[in-house]
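K.L.:
The data blocks that follow each hold one structure.
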Structure P
Amino acid sequence: MVRADAPYKSVADLLARAKKEPGKLSFGSGSSSSRVAGEMFKQLSQTDILHVPYKSNPNAITDLLGGQIDMMITDTSTGVPQVKGGKLRALGVSTAKRMAMLPDVPTIDEAGVKGYDMGYWFAAYVPAGTPAAVVARLHDLLVAGVKGAGAKQFFEVSGGEPWTTSQDELAKFQAAETQKWGRVIKAAGIVAE
């Protein structure tokens with residue numbers, strides 16, 4: 001996202017400036033996920049964009065609106081209201097598929113940063129040794145819950161898409177996510193604080 005009055009109309013416009021003037025653009029982040037999202041953007045686009053840390057995403061949004069930073073990648077609940085209110089412009093969405101709430105906004109991958117895919121997910125865990133019948137029952141209840149009206153409303157507001165997995169699929173997915181984000185974090189030199 002950028003300010004609505006920013007000269008950047010697309011991810012390509014932003015990247016052109018970043019490549020023309022390395023280190024001149026800045027991105028804010030107020031959470032670990034927005035930081036890693038920005039670092040991944042830099043790495044995949046091979047650009048030098050200054051990271052500016054904030055205590056929260058709303059604080060970073062305030063400075064984005066005020067022109068103290070040039071861009072940020074944030075969660076939908078923080079950013080979309082500003083876009084819909086005309087104060088910020090969404091140049092791309094971070095997920096692999098376009099979002100229903102912003103159907104005209106391309107994915108960052110579609111917009112030219114190939115391989116960019118950052119979404120969020122939730123998982124439920126139980127202690128090791130939990131009886132298989134209990135695990136199966138909890139799984140069935142969670143799958144049913146994801147299909148319920150409350151979950152549907154949550155996903156519509158948050159911009160997420162529901163999906164469920166088996167235990168084995170979750171383990172494989174989690175391992176792949178850990179590897180993927182570990183590489184980005186290591187390349188960015190991010191350390192635990």
Structure Q
Amino acid sequence: MNTYPNGLKITITGDLGSGKSAVSRILCERTGFEYVSTGNIQRQLAREYGVDTLELNRRADTDPSIDEKIDGIFIALGDDPKNYVVDSRMAWFFLPKSLKIYLKADVRVAAARILSDPNRNSEQYQNIEEAVEKILARKQSENARFLIKYKADCGNLDNFDLVIDTTEIKPDAVAAIILERISLP
């Protein structure tokens with residue numbers, strides 16, 4: 001195992017169902033970094049509110065406390081000397097010195113991944129068409145809110161150090177690409 005400098009943060013964002021969580025967990029296993037996930041935080045909040053994640057995002061449009069709860073976690077990581085892999089739509093923005101990774105995937109492939117994931121209980125869809133529709137709506141809702149609230153354009157891939165299309169690539173291979181990048185001098 002390589003030795004990494006203290007305080008290294010790898011922020012992973014991207015399309016819903018692009019493999020962010022799977023890749024993040026593999027990176028943590030291979031590096032010993034700690035894992036922080038907005039998805040887990042959002043799904044927990046959605047359960048607490050008794051809604052799905054799309055509805056939570058809609059409520060966040062008018063209730064700033066939802067984003068503040070989530071954002072505060074990432075802002076605090078900036079000064080933490082520990083190494084982290086952060087699976088989050090906005091961590092790249094809150095941790096500007098991180099290695100910023102964007103994972104993208106074809107929306108139908110992403111929808112199929114989400115439909116087959118038993119851990120995504122707050123994202124229940126009847127079929128792939130409904131999943132595609134709700135995934136695109138959630139992405140649009142989040143991107144619009146983040147652009148207005150932070151002037152952060154999540155859709156501008158120039159904001160990221162590395163962009164990987166995961167449509168045809170397994171999470172192990174994606175993690176290997178990222179590990180190669182952080183091992184470079």
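Each value in this text was obtained by applying a stated rule to the coordinates, not by laboratory testing. Note that the coordinates shown come from a computational prediction; the quantities given were computed from them, not determined experimentally. Cβ atoms are built from the backbone, for glycine too; each structure is taken alone.
K.L.:
A value of 20.8 was computed for mean count of other Cβ atoms within 10 Å over residues 25-32; which of P, Q is the source structure? Walk me through the numbers on the way to the answer.
P.N.:
Values: P: 20.8; Q: 17.2.
Clearly, the read-out refers to P.
K.L.:
To continue, here is another question. Work out which structure the value 10.1 belongs to, where mean projected area of the Cα convex hull in nm² was derived from one of P, Q. Before the final figure, lay out the partial values.
P.N.:
Details: P: 12.1; Q: 10.1.
Considering all the candidates, the number was obtained from Q.
K.L.:
Additional query: Which structure, out of P, Q, was distance in nm of label points 7 Å out along Cα→Cβ at positions 105 and 129 calculated from, if the result is 2.3? Walk me through the numbers before you get to the answer.
P.N.:
Details: P: 4.7; Q: 2.3.
Attributed to the structure labelled Q.
K.L.:
Right, another one. To which of P, Q does the computed value 0.8 (distance in nm of label points 7 Å out along Cα→Cβ at positions 49 and 73) belong?
P.N.:
Clearly, the read-out refers to P.
K.L.:
Tell me which of P, Q gives 3.3 when you compute distance in nm of label points 7 Å out along Cα→Cβ at positions 33 and 65. Provide the component values of the computation, followed by the final result.
P.N.:
Working: P: 2.2; Q: 3.3.
Derived from Q, not from the others.
K.L.:
Work out which structure the value 33 belongs to, where relative contact order in percent (Cα under 8 Å, 6 or more apart) was derived from one of P, Q.
P.N.:
Answer by label: Q.
K.L.:
Same structure, new question: Where is mean count of other Cβ atoms within 10 Å over residues 81-88 largest, in which of P, Q? Numbers along the way, then the final one.
P.N.:
On the way: P: 14.5; Q: 21.1.
Structure Q comes out on top.
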